[in-house]
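Following this line, the structures themselves.
What follows is calculated from the coordinates using simple rules that are stated; it is not laboratory data. Just so it is clear, the structure is predicted and the values come from calculations on it, not from any experiment. Cβ atoms are built from the backbone, for glycine too; each structure is taken alone.
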Structure I
Amino acid sequence: MRKLLVLLLLNMVVFSVSAQKIDQIINAKEVLRIESVLASDEMQGRKTFTPGIDKAAAFIAEEFAKMKIAPYPGTQQYLQSFAMLRPKFLGLQASVNGVPVDSKNVVVITCKDTLQINQQSGYEMVQIAAGENFVTEARKYLNTKKNYCVIVDSSHAANFGMLTRFKSQLYQSEYSTVFMLTSAKPVDFSVAAYHSFTRQSLQNVAAIIPGKSRPNEYVIFSGHYDHLGVMSKDRQGNILTDSIFNGANDDAAGTTAMMLLAQYFSKQKNNERTLIFVAFTAEEVGGFGATYFSRQMNPDEVVAMFNIEMIGTESKWGKNSAYITGFEKTNMGEILQQNLEGTGFTFYPDPYTTQNLFYRSDNATLARLGVPAHTISTSKMDNEPNYHKASDEVGTLDMDNMAMIIKSIALSARSIISGKDTPSRVDTKQLK
């Protein structure tokens, strides 16, 4: 009994010292400092493809440099640059077995100005049959390193138009995918599609702390740093007196958290697994930054992803709490909560499951590949007064509560970054 008491006292002392160290790095003052820059009017709402978001990227990169964290491989001074192509549809002709196909029943995803193919062009012909999950099956043939002609059974006619959203912005690729809605069994086919393209540059901001003993096992901490920019009218057409959508909570808050976690773990120097810290671009216009970043990685090597979004306000349970999207899909949430035992902080399952949040943020790409990739948030999605409004400003956030949430994420991640715990994988067969 005496030995047990001594051990408990020692653990309390160690925890107290650890808490003091974390308080020196993650505190309300530092949260406010970073938030005040990211959500300032100078950033002009950090809209994708604007000078404002470039200023925000430069600031995040400067902060990483001050921490003396290594740039993520392949970046230029922490900036991971890539291009998107915005296509303009010019025309299309298609036929199956010599019978013309209505252009509305053909979707061509390509980066080529002119694409002319037939059954002899070497495209692999595959089918999405009646009764299959249309979106899940369609995703298999997008942004791959292979050319596909996908025959979609006409029973999917109601959902076929959804494919057009996948061609609004394209990553540069030499491969193309053609979807055709038809009940015919193709013996021969032909497709001629014509587009013009506008090239647009984007950049994620990423840093890395190599793992000591497990360098090829990765834990990702992320948030998206883009927002809505400047608008003269709201969605109802009302003229706005404040035209800058600063996005303090969405998602300067998550980006701030990611940066402070990078600062904390860079000081700890005790991670056995490699830690990646990344600010994603273009979440608001389609999640392009996270999608690009995720596709450069081997998902089998990613042990966990902590995506942080909108933690600036209290959750529905009040202070010292947050929720995890897709909580039930892995045991990661259970691991995090175990590591927080005795702290008074609670991670809850996502209470807004009807809003499909697990698939709506930057964790989704890796989650669909089986990675225990979850988003941590406090946003009351049924009643968040400043969500996507010009009123989402620094003054509406609770800096003390934000600091507590960020510290809790750091403490909850300890056993994962040390290699003691490995979260279970997402069952990809259950994904939408």
Structure II
Amino acid sequence: MAVSATLAVNEAVDRARRAGRSVLPLGFGEAGLPVHPALRERLAGAAGANSYGPVAGIEALREAAAGYWQRRGLPTGAEQVVAGPGSKPLLYGLLGALDGDVALPRPSWVSYAAQATMLHHRPRFVDTTPGQGGVPDPFALAALAGAARREGRPLRSVVLTLPDNPTGTLADRDRVAGVCAVAREHDLVIISDEIYRDLVHDPAAPYVSPAELAPERTVITTGLSKNLALGGWRLGVTRLPGSVIGEQLRGHLLDIASEVWSSPPHPVQAVAAWAFTEPEVLRDHLDASRRLHGTVARAVAEVFADAGAEVAGPAGGFYLYPDLEAHRDVLAARWGVTDGHGLARVLLEELDVATLPGAAFGDHAGALRLRVATSLLYGPDDLRRQTTLMDDAPLRLPWVRDGIGQLERALARLVGRG
């Protein structure tokens, strides 16, 4: 098992910078913003909480997370919530508890397939369509589920990401409803990764969770790593369905958790219990973060579009998924590039722009698609990142402007326009 591609690209950028190169970091999906002072203060105050605590998480956190979902129209009791040291371990535990093959959107976040493989399940990719990333095509999913059943190795679950990493798009209600219908027909558990839900760029945009449409079989995972930029604090929560499926999953998940992580970090849980109540000071911070992510992601999308790439407009988070198929002949003749890995390699090694190939996310190897993360354009340190967050026109700040300009020049060279 290789190091996760998203972490490996971050290490590659660090090596290049130590060698004196000025590499533009568009590969690693970190929120790129400083910790809010109120969160820092509460963590310091909770530092004495050094007991392990319950495997499912402290009661205050589970109650606060239940309230978070209730405010989003999903009736939830604290007994349906399990906390873990990040949503990634929770996803691994859930896939282990389900013990069966899993259907994944193509493309989808790198760790879904890797975790399934580690658990000796088959990851089965199902194509998505432009603008509907993170949710498989329902007809293709139904065909796969039927074929898997006839093979004697039926699917057990399907993973959705709303909004999506790697494409930055948000699937609509019809697409989600279609997958829910297939899940009922083929008795699939839906795992809905909603870690970016609070970062939908337009807070008035329609959002439908499969837990609204198939509540008896939908598990939701989320955390604080993206909306509040607390990736290094490692805290995630999952909402299990209030059904027999949910009760069974909870028991299996807690068995796994008790042997793997025992309990999430107690001081971080204490802070998260407050954060999930969504106090006004954090809502204001989140609103500013959402606006910044959307502004910069749209600006970078325009740069790729101007260079001739096809790219769906970003709807949430801080990702883009440009396709440079229109330049296939030029890329082959100019750089010897014939696939996504080659494209990402040339961008990093020749043009000092770090991205990830779509193939790292389960896309077809020959596709000339990239996953681009825009959030590390906000500045190299907390001072500049905070300035970027608070500025009404962040694109005019010199470090943001310089980063976008570096990308423009690199793409011009890549496609033979500069």
Winner on distance in nm of label points 7 Å out along Cα→Cβ at positions 213 and 253 once structures I, II are ranked, highest first: I
Source structure (of I, II) for Rg and Dmax of the Cα atoms in Å, computed value 21.0, 62: II
Identity of the structure behind 58, 57, 30 (criterion: Cα extents along the principal axes in Å, for residues 133-260 alone, calculated), options I, II: I
Structure from which -13500 was derived, helix-only ellipticity at 222 nm (-39500 (n - 2.57) for each DSSP H run of 4 or more, over all residues; to 500), options I, II: II
If mean count of other Cβ atoms within 10 Å over residues 61-68 is computed and equals 21.9, the structure in I, II: II
Given 17.2, 57 for Rg and Dmax of the Cα atoms in Å, for residues 37-276 alone, calculated: source structure among I, II: II
Which of I, II leads on distance in nm of label points 7 Å out along Cα→Cβ at positions 165 and 245, largest value: II
